Structure P
Amino acid sequence: MQDSEIYDILVIGSGPAGYTAAIYSARAGLKTLLIAGSTPGGQLMLTGLVENFPGFPEGVMGPDLMENMRQQVERMGVKIVYDDAEEVEFASYPKIVRTASETFASKAVIIATGASPRWLGLESEKRLIGRGVSSCATCDGPLFKGSKCAVVVGGGDSAMEYALYLSRLVEKVVVVHRRDKLRASKIMQERALSTPNIEFVWNSVVTEIIGATRVEGVKVLNRLTGEESVIPCNAVFVAIGHKPNTEIFRGKLELDEEGYVKIYNGLETSVRGVFAAGDVHDKRYRQAITAAGFGCMAAMEAIRFVEEGWPERLMEAKTNAKLGATQA
C-alpha cells in the first residue's frame with residue numbers, strides 16, 4: 001500500500017455532494033481524503049450561470065462555484081487526490097480504494113461519483129454545451145425566460161417535466177421524439193399534450209444543433225420519410241436519461257436495475273461503513289443544492305459510524321468469527 005495512512009473518511013467524487021461531505025468530515029476533526037478524479041468538479045463544470053444556488057444574489061458561474069468549494073475543502077485540511085478511483089474493496093477492514101498509481105485505506109467511505117447525462121453525441125452539441133445546450137431545464141431554463149422557442153429532446157417523464165417547466169418561461173416548446181408515442185407516465189403525457197404552447201415532432205431525431213457561439217436552431221430528420229427540417233430555437237434541453245457513475249461498484253454494492261446505488265437507513269449502502277451521496281443514488285431531484293444536502297447527510301452518518309467505533313467493532317466481530325470457525 002503506497003499510502004500507509006488509514007483515513008477516517010474517504011470521499012470519492014468532487015461535485016457538490018463530494019465537496020460538502022469532505023467539508024463536514026474535516027470540520028468534525030476526522031482525517032479525510034477526497035479522491036477528486038482526473039476532471040474534478042462534476043456536471044457544474046459544464047454549466048453556465050447558476051442562479052438557484054443560495055448565497056449568490058447575482059448568480060455564479062458553475063466552474064466558479066466548484067472552484068470555491070474546492071478551495072474551502074483545501075482550507076479545511078482535506079487531502080485531495082486528482083486521480084480516478086479504479087477499484088474498491090469494501091468487504092475488508094479498512095476499506096480499500098485504488099487509483100491507477102496509489103492505494104488508500106479508510107474506516108468509512110462516501111461515494112459521491114454522480115451521474116452523467118446521456119447526450120446525443122453530436123459535435124455541435126458538445127461545442128454548445130453551456131451556450132444554449134443543457135441537460136437540466138430546472139437549472140438553466142430561467143436563463144431563457146421570454147425566449148421564442150426551446151427544444152426538448154426525449155419522450156420520458158424527465159422530458160415532459162422539462163417541457164412543462166419551460167412552457168411557463170418561453171413562448172413555445174417543441175418536443176422532438178424518435179418514436180410516435182411517448183414513454184412518459186400517463187399523467188405526464190396528458191399534462192404535456194394538453195398544454196397549448198407545447199408542440200410535438202414525432203418519429204424524428206436531432207441531427208445537428210445550429211449556431212456559431214449560441215444555439216440558433218436544430219436540424220431534425222424524420223426517421224420515416226427521410227425529410228429534414230430546421231426548427232429555430234434559443235435553447236436545446238436533452239432529456240434522454242442519465243447514467244450513474246457506478247461501474248467500479250458493480251459486485252461490491254447493491255445497485256438498482258438502472259445502476260444507481262441502493263441506500264438503506266438514511267444514506268448507508270448495502271455495505272456497513274459505505275455511504276452514498278448525490279446523483280449516484282438520487283434520480284429524482286438532480287440539483288446542486290440537493291446533492292450538497294445529501295453530502296452533508298452522508299458525512300454526518302459516516303462521522304457517527306466512525307466516532308461510535310463501529311469499524312473496530314465490525315473488525316473484532318469478523319476476527320472472532322474466523323477464530324471460531326478455525327477452532328471448530
Structure Q
Amino acid sequence: MCLIRHAELADYAAIAAIMTLTKPEPYSAEEVRKSDERQQADPTQILHRLVAVAPDGRVVGYGYSERQPWEPEGRWGVTAATHPDERGRGVGTAMLTAAESIAREGGATEIMAWCLGTDDASFAWAQRKGYTLKRQRTESVLDVQKFDPARFAGACDRVRAGGLTLALYEGKQVSEPLLRQIYDLDRVTTPDIPVWDAGMNFPAWEQYRKEWTECPDAFIVALALDGDRVVGMSAVYFSATPGKSAGVGFTGVYREYRGRGIALAVKLMTIEEAMRRGVPRMRTHNDPDNPPMLAVNVKMGFVFVPGPRQLIKALQ
C-alpha cells in the first residue's frame with residue numbers, strides 16, 4: 001500500500017520524470033517546482049501538490065487538488081497520475097481519493113479533471129470513478145523547422161495595407177499602457193472561446209499584470225494596432241526545458257476586425273520568431289466548435305491530434 005502525502009522539495013525530480021512519461025512534452029524538476037511555488041504564493045489560488053510513495057520510498061505517482069479564481073464558484077480541479085510501471089496497483093485510486101477529499105473540505109461542489117485524448121485507458125478509469133466527459137478539445141502541433149513562410153508571402157503586407165500596424169514584442173518589455181490594452185482585448189475576446197463556461201471569471205487587472213510581468217518563461221506577443229489601439233494579438237511562450245514545444249497562449253481579434261487576415265498575420269509573426277529561436281514545435285489547443293481558429297491553424301500547417309478531455313464530477 002502506498003502512502004499519499006504532500007510533496008516535498010526532494011520529490012520534484014520524480015514528479016517531473018512521471019510527467020515526462022505520461023504527457024506529450026518533457027518536464028524538468030525546476031519547472032514544476034517553480035510553477036507550484038508561484039501558485040502557492042498567490043493568495044487568490046489554492047494548490048495542494050501530492051505524491052504517492054511506495055513502501056520502498058520511491059515516488060510512484062503524483063497529484064494535486066487546486067482552486068483557481070477564474071473557475072465558477074465551487075469548482076475545484078484535481079489530477080492523479082501514476083508511473084506507467086506501477087499502474088493497476090491502486091496508486092491512482094488512492095491519489096484521486098486524497099485529492100477529492102481536499103476539494104470537498106475546501107467546499108467543492110464540482111470537480112474538474114483533464115485526461116489526454118489519446119489515453120483511453122485513463123478515460124475509462126475516470127468514468128468508473130464517476131467522471132463524465134464535458135468536452136474534448138483539439139490539439140494542434142506545428143513542426144516549426146519545416147514551416148515555409150514563403151507560402152504566406154504578402155499576408156502581413158495585406159493587413160498593413162488595410163491601415164493597421166503590426167509589431168512584435170518581448171512580452172516583459174511591453175509598456176504598462178500597452179499591456180492594459182492587451183488585457184482589454186483578452187478580456188473581451190476570451191469568452192468567445194467555447195471552453196469558457198458560464199460563471200467563469202476573467203482575472204482582475206492587477207492579477208493579470210502580475211502573471212504577465214512575473215511569467216517565468218520567455219515569451220513574445222505579436223500585436224495588430226489600429227492607430228494606437230490594440231485590435232489583435234497572439235502570444236507564444238518558450239520553455240527553458242530542452243526539447244519542449246513552444247506554447248501558443250492566446251490569439252484574439254476584436255469582432256469588428258475579424259475577417260481581415262489579422263489572426264493569420266500575428267500568428268505568422270510568432271512562428272517566424274520561433275524559427276529564429278530554433279524551437280522544434282509549437283503546440284496549441286482549440287475547440288472543435290471554433291471553426292475560424294481551426295481554419296487558421298490548418299492553413300498554417302498545424303496537424304491535429306486528439307486533444308485533452310475535460311471531465312466533470314458533481315459532488316453530493
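Where a number appears in this text, it was derived from the coordinates with a stated rule and is not lab data. All values reported here derive from a predicted model rather than from experimental measurement. Cβ atoms are built from the backbone, for glycine too; each structure is taken alone.
Output the label of whichever structure in P, Q has the greatest value of FRET efficiency 1/(1 + (r/R0)^6) of positions 185 and 217 (r between Cβ atoms, R0 = 25 Å, to 0.05).
Working: P: 0.25; Q: 0.75.
Structure Q gives the largest value of FRET efficiency 1/(1 + (r/R0)^6) of positions 185 and 217 (r between Cβ atoms, R0 = 25 Å, to 0.05) among P, Q.
Please state which of the structures P, Q yields 11.6 when mean count of other Cβ atoms within 10 Å over residues 225-232 is computed from it.
On the way: P: 11.6; Q: 16.5.
Considering all the candidates, the number was obtained from P.
If you rank structures P, Q by distance in nm of label points 7 Å out along Cα→Cβ at positions 105 and 297, which sits at the top with the largest value? Intermediate values should be presented prior to the final figure.
Numbers: P: 3.2; Q: 3.8.
When distance in nm of label points 7 Å out along Cα→Cβ at positions 105 and 297 is computed for each of P, Q, structure Q gives the biggest number.
Of the structures labelled P, Q, one was used to calculate mean projected area of the Cα convex hull in nm², giving 16.3. Name it. Walk me through the numbers on the way to the answer.
Working: P: 19.9; Q: 16.3.
Derived from Q, not from the others.
Compare mean count of other Cβ atoms within 10 Å over residues 17-24 across structures P, Q and report the one with the greatest value. Write out the running numbers ahead of the final one.
Values: P: 30.2; Q: 16.4.
Between P, Q, the highest calculated value is found for P.
Say we calculate FRET efficiency 1/(1 + (r/R0)^6) of positions 233 and 257 (r between Cβ atoms, R0 = 30 Å, to 0.05) for every structure; which of P, Q gives the highest result?
Working: P: 0.30; Q: 1.00.
That would be structure Q.
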